[in-house]
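We did not get these values from a lab; they are worked out from the coordinates using the rules stated. These numbers come from a predicted model, not from an experiment. Cβ atoms are built from the backbone, for glycine too; each structure is taken alone.
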Structure 1
Amino acid sequence: MTVVISMLRGVNLGSHNRLKMDALRALYESLGLLDVESYVQSGNVVFKTAGRDFAKLAGRIEAGIESSFGIDTDVLLRTAGELRNVVTANPFAQRSGIDPSKLLVDFLAREPSPEAREKLLSVNIEPEELRIHGRELYIYFPNGMARPKLPSGLIDRAVKMPCTGRNWNTVTKLLKMAEALEA
C-alpha cells in the first residue's frame with residue numbers, strides 16, 4: 001500500500017467551492033481508498049491505496065468531486081516519499097531567520113518547461129524569493145502573504161498547468177500524517 005497526499009485546488013477559499021471535509025472523506029472511501037484522513041478545511045486528504053496509476057486516480061477523484069458536489073477542481077497527488085523529498089529539498093531550510101509561516105510551496109502537476117522556469121525566475125519580486133525544484137515552487141514572503149509583490153496569477157500564466165499552494169506548516173503537518181499512516 002502506498003500512502004498518498006491529495007491537495008485540492010481552490011476549495012473552501014472564502015465563500016467559493018465550499019466542501020465539508022467529512023463528505024470529502026466519505027467520497028474518498030467510496031473510491032476504495034483506505035485510512036482516509038483530512039487536514040484543515042482546504043482540501044488536504046491523506047490516504048492509502050494499492051493503485052499505482054496516480055494520474056488516473058487524480059482523475060477519478062476530480063470526477064467524484066464534480067459529480068458529488070458540483071465542484072470542478074484540480075487534484076494534485078504526492079506520495080509520502082515525494083512529500084518527504086519536498087521537505088528535504090527546501091532551499092530555505094538552512095538559512096536562519098526564515099519564518100515557516102511565510103514560506104509557501106506551490107505544487108505543480110508536472111515539472112515546468114524551460115520557458116516557464118525562465119519566465120518565473122526573470123520577474124523581480126524582491127524582497128520575495130522564488131526557487132524551483134522539480135514539480136515544486138518554493139516561495140518565501142518575508143513581509144507576509146497578505147500583499148505579495150509576486151504578481152497575482154503569474155505562476156498560473158507561466159506554468160499553464162494545475163497547481164496549488166500550501167504553507168510550510170501545512171506541508172510539514174501533511175508529511176507527519178503521511179508518515180504516521182506508513183508506520
Structure 2
Amino acid sequence: MRLSTPRIPPLPKEEWSDEVRGLLPSDRTPLNIFTTLVRHPSLFKRWTVFGGYILSRSSLPARERELLILRTGYRCNSPYEFHQHTRIGLDAGLTADEIKRLTQPLDANARWSAEDAVLLTAADELHDDQMITDATWAKLRERWDEKQLIDILFTVGQYTLVSMVLNTLGVQTEDGSKGFPT
C-alpha cells in the first residue's frame with residue numbers, strides 16, 4: 001500500500017447508524033473501501049449506483065472491462081484496486097499471466113491480441129493525456145459500438161477516480177496483500 005495506515009479508517013461495525021446498516025451488506029463483512037466511503041452516506045449511495053453500473057451492467061464484456069480496470073489500477077499505482085480486481089479478472093476469464101503482464105509496458109509486451117492491445121492503449125492514453133488519440137479511436141470503432149465506446153471511457157474514468165480516493169485515503173487491503181503481482 002502507498003500509505004501504511006489509513007487517513008480515514010473504515011467505520012467500525014459498532015458505529016454503524018441505521019442509515020449505514022441499510023447501505024452495507026448484512027450477510028458478509030464489507031470490504032474496506034465500502035466501510036471507509038460509507039462515512040459519507042449520501043455520496044456513497046450515489047457512487048455505488050454509478051460504480052455498480054460500470055462493474056456489472058455496462059455494455060462491455062467482463063473480460064475486457066477487467067483489462068481496463070486492472071490496467072487503470074496499475075497505471076494509477078493503486079495496489080488496493082489492482083488486488084481486488086485480480087480475483088474479479090480471473091473470474092472474468094483473464095489468466096494469471098495476463099494479469100501480471102498488465103503491469104508491464106505495452107511496447108515491451110507483444111503477446112496481447114490486437115483487440116486487447118487497443119483497449120490497453122486506450123486506457124494508457126486516457127491515463128497519460130485524459131484523451132484517446134484519433135488513431136486509437138479509429139481502431140476502437142472497428143470493434144465497439146457507440147455505447148461500448150462510452151462505457152470504455154467511463155470505466156477508465158470510474159477506476160481512475162476510485163484509485164485516487166483509495167490512494168489518498170490509504171485504504172488497506174483486507175488481507176495485508178501488497179496488491180501487485182511479484
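Out of 1, 2, which structure matches 44, 27, 25 when Cα extents along the principal axes in Å, for residues 49-128 alone is calculated? Don't skip to the end; give the middle numbers.
On the way: 1: 44, 27, 25; 2: 37, 24, 24.
It traces back to 1.
As an exercise: helix-only ellipticity at 222 nm (-39500 (n - 2.57) for each DSSP H run of 4 or more, over all residues; to 500), calculated from one structure in 1, 2, equals -10500. Which structure is it? It must be structure 1, since only it matches. Can you rank 1, 2 by relative contact order in percent (Cα under 8 Å, 6 or more apart) and just name the one with the largest value? Ranking 1, 2 on relative contact order in percent (Cα under 8 Å, 6 or more apart), first place is 2.
Starting from the value 1.00: which structure in 1, 2 was FRET efficiency 1/(1 + (r/R0)^6) of positions 65 and 81 (r between Cβ atoms, R0 = 25 Å, to 0.05) calculated from? Please list the in-between numbers first.
Numbers: 1: 0.50; 2: 1.00.
Of the options listed, only 2 reproduces it.
Identify the structure, out of 1, 2, from whose coordinates log10 I(q)/I(0) by the Debye sum over Cα atoms at q = 0.13, 0.25, 0.27 Å⁻¹, for residues 17-96 alone was calculated to give -0.46, -1.30, -1.46. Kindly include the intermediate steps, with their values, before the conclusion.
Numbers: 1: -0.46, -1.30, -1.46; 2: -0.47, -1.24, -1.29.
Only structure 1 yields this read-out.
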